[in-house]
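Structures are listed in the sections that come next.
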Structure P
Amino acid sequence: MHTPRLMAVLAHPDDESLGVGGTLAKYASEGVEVFLLTATRGDRGRYRGHRPDDREHPGPLALANIRETELRAAASALGVREVSLLDYHDQHLDRANPREAVAGIVKYLRRVRPAVVVTFGPDGAYGHPDHVAISQFTTAAIVAAADPAFAFDGVEAGMVSHAVSKLYYIAWPQSTWGAYEAAFRKLFSTVDGVERQATPWPDWAITTVIDTREFWSTVWSAVSCHESQVTGYDRLKDLSPEHHEALWGSQSFYRAFSTVNGGRARETDLFEGILK
């Protein structure tokens, strides 16, 4: 029997810890092989609160190297087996060549051959264009990876096609967003002059809730690896263990598709219907 594999396809360093850290740590602890594919190295972000045009900012290239190191440390804390990067520029993912971006993800899907994939939902959590883009590219890549005829520069038609069994979107309900923003900060994204805010998923639309209470301390260790972003996490440092558990104690998903199960009963396992 093959060891089951889970792949997270996300946009930035720290998405893995803040977004699905408890889930990755849980499955890694159970012997699932966990893989992470990150689209950018976060090169356009702040550095310890300093904007890219501040004198204290090290510059995009240096920040990219710093954040990649932080990403790999966080992934190691979570038990991720392998970290890969597509190396797109931060905040420009939605302007990538779609076929090229999809092909890049297809290459990893066909090599790793995961049973389950998790990514952002079509809302991008709070409308972040990079999050929206990686959701769209990943969803398309899952279709393309299963098509033996799909090929594009470096993704040879001869690569064995692979059909993922299940695709999940991160789907936080109001309770999770409330806890997160109370402990962290209000999350929003301003795009073309319009402020996009987090829109919670209705409880009835959530198909899957994973119990990650045992792993809150692991998640916090992973979050703490992202030192260049530390000013954004300052409020989290003062949380009590009880609040940390409330924040990281469960993670919710929407089952976008599954070839192995269905129905409206809520799942507690991403691998439901798949032998582990």
Structure Q
Amino acid sequence: MREFLTKRRRAPGEPDEAEKIGRLNEIISRSSHIVFLGGAGVSTESGIPDFRSKDGLYRKKDKRFSRYRPEYLLSDTCLHREPEVFFDYVRKNLDARNAVPNAAHLKLAQMEEAGKLDGVITQNIDGLHQKAGSKNVQEIHGSAMRCHCVSCRRSFGPDFIFDSPDAVPKCPDCGKMVRPDIVLYGELLAQPDYENAISLIRYADCLIIGGTSLEVGSASSLAHLYHGEGLIIINKGRTKMEGKADLAFHDSIGKILGLVETG
């Protein structure tokens, strides 16, 4: 029977939170190939805003960018048509170098270390899963923690863009633009990360979806590839896949994952 954890009044006979946590740990215990698919809600507990919530990046008021649509500011069109505007926006809003992993990041790394998690698939570009210690991380939207020259492809760390004195950072070898390794609006998803993500989900016997509403097509498409028994959703808001979930928690992802037993 499909079950849900919500903040509404519990119906007669419906399991309470403690019982649901017990079910969660039963599923984790019996699963051999667990995969985590996460979104912006995983990093909000580290102080990194999501995009579309009331406190999200796209709701921020900044006169410098007020005449632009948020999606345009993070598009390949803006990168090539108005690179000064693009890099100004990126430096102001996507610098996560000082962000610290939260309880969710740390628990996922612990689960991988214990052999209970095959890998993490993330829509986030902040590098916090790796900073927490996760090894198998598929960044389907790329990473702001790397950048590269658009011509000679030389790679650089994030400091090259975020600390550059130039409005548009240039490669020291060939003089061409250096851009962040993030997937912009109008570009294809990161390869081979997306292909690796598909393989992880198809081989999984438990999928934990956390911190994402599944409104973004890439995450939704991946989630719908999963047809196993152990589907767990952890998100403060409702998602479109709750009718298929074995458990759904509408709570802090750090709190719920913190109750997962790995020993």
Structure R
Amino acid sequence: MPPGVFNLVNGDGPCVGTFLSKHKDVDMVSFTGSTRAGVLVAQNAAPTVKRVTQELGGKSANIILDDADFKKVISAGLFACTSNSGQSCNAPTRMLVPMSRMDEAAAIARAAAEAVTVGDPTKPETKAGPVVSKLQWDKIQTLIKKGIEEGAKLECGGAGLPEGISAGYFVKPTVFSHVTNEMTIAREEIFGPVLSIIGYKDDADAIRIANDTPYGLSGYVSSGNIDRARGVARQIRAGNIHVNGAGVDPGSPFGGYKQSGNGREFGVWGLEEFLETKAILGYHAPVAA
């Protein structure tokens, strides 16, 4: 690229981020981070009426329909929650299962969580390393304790460092079952390896619970019937729905509804966010007098 097209400026959000968001010569801001920080970016950008796109928090529902392969999809859902030490905005942190199969689902998730090796990320056997900072570690610990206080059933994990680890910001892979969607752990983005399992009565109830959140970044649906899965997926108010384990596609638009942000990343849609549309109107030749 020619000099000046790309510039890397190091600094923190309150200082550099605020300056860039407010500056009159910055035409557009694309921000990835927490919903709280995204609100501040938008507020700082408002006086100059610049364009703002945001990819913010999430509390994605993972709907396991009753005809899905429970062992396969629940294990995969648990591993998705512990990937990147749980620090993924689109992690499927709310697992919705039929109420009648709650204990079965919890046992599968517990076994999967206990198989996750936490430790030195340079070792090949490690599946989860530390979270980013003490501030984040403390937040996760507080929310885990809140889940216990509010009556969710702790299946495995919990507060404190994992067994055999005495230092560092490591978090136990944690599974809560019998969670209600009103509990704090079902409402707030934990951003750690914590899974909440919520029971539903039927497909309509699962869709209602999935949409009962201030977020809308991603959603997940698993079923043995692809038409049924797609029918449920269409009713979830989120920007990305993964059906039967489909992964992220860099050619498809990525972004959220509600407090998960606005605008899109990836593919043509992501590029268009950085463009201005201009219409130049005129005839091929001057109009005769």
Quiz prompt | Among P, Q, R, structure where percent of Cα pairs over 32 Å apart as derived comes to 33 | solution = R
Quiz prompt | Answer label among P, Q, R for the case where Cα extents along the principal axes in Å, for residues 99-154 alone, calculated from the coordinates, equals 34, 24, 14 | solution = P
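Any read-out appearing in this document is the output of simple, stated calculations on the displayed coordinates, not a laboratory observation. From a predicted model like this one, the values you see are computed outputs, not experimental measurements.
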